[in-house]
Structure P
Amino acid sequence: MTDVSKQNDSLLVRGSVVKVRRLCGKSTCRCAQGELHETWALSFSHQGRTRMIPLRDEDVRSVRQAIARYQKALTLLQSEALRGIKQLHSTVKAAKRRAR
């Protein structure tokens, strides 16, 4: 993965940062006794499937900020779309009144 923390502040990311805990499969590893390996990952849905991209510890903060920017942009887009629907509705109502 590229160095996320050095990318620009306009990066938008859809998904969630999650901590993944897993076994590595080696019988002599500490995880075999229950102390699981932990890593950060970006979890997101693509084409109906959940995907995971592993993250370095130093990239978690930047990815969370990119997710927050995405959420803010999505909220703005949804409010603009609602405003457009209301404007269209009033235009159609006015056209109907004029047609009578």
Structure Q
Amino acid sequence: MDKPPAGPQQVQIQIDATDAEGIYSNLVLLAHSSSEFIFDFARMLPGVPKAKVYSRIIMTPQNARSLLRALEAKIDAYEAQFGKIRVEGDAASNRDIGFKSS
């Protein structure tokens, strides 16, 4: 007789000092096929017409969906603590500032 699955297992994560420093990215390029999502994390610099990809992450669709959910939860927590994140081009971010003639 099979045992019912135990609760979630704890996973130990190891990161070496070099990877812990991280890589800055201000641009992500996304692609997908029927079996995977590809995230190319790049950096654009002012005045430079090319962006360089520093890291490519390939995930299954299921893991990409899990990433989306985890990211949404972290953004919600961030906004609860620090306020709404403004994104350039969002209608909510474009406030009327200055004098108006009537």
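Where a number appears in this text, it was derived from the coordinates with a stated rule and is not lab data. What you are looking at is a predicted structure, and each value in this text was computed from that prediction instead of being measured. Cβ atoms are built from the backbone, for glycine too; each structure is taken alone.
Quick one: distance in nm of label points 7 Å out along Cα→Cβ at positions 50 and 74 came out at 1.6 when computed from one of P, Q, so which one is it?
Here the read-out was taken from P.
Comparing Rg/Rh (Cα atoms, Kirkwood Rh) across P, Q, which structure shows the greatest value?
P
So helix-only ellipticity at 222 nm (-39500 (n - 2.57) for each DSSP H run of 4 or more, over all residues; to 500), computed for just one structure, reads -8000; which one of P, Q is that? Write down the numbers at each step before the final one.
Values: P: -15000; Q: -8000.
Among P, Q, the structure yielding -8000 for helix-only ellipticity at 222 nm (-39500 (n - 2.57) for each DSSP H run of 4 or more, over all residues; to 500) is Q.
Given a value of 14.6 for mean count of other Cβ atoms within 10 Å over residues 10-17, point me to the structure among P, Q it was derived from.
The structure behind it is P.
So relative contact order in percent (Cα under 8 Å, 6 or more apart), computed for just one structure, reads 28; which one of P, Q is that?
P
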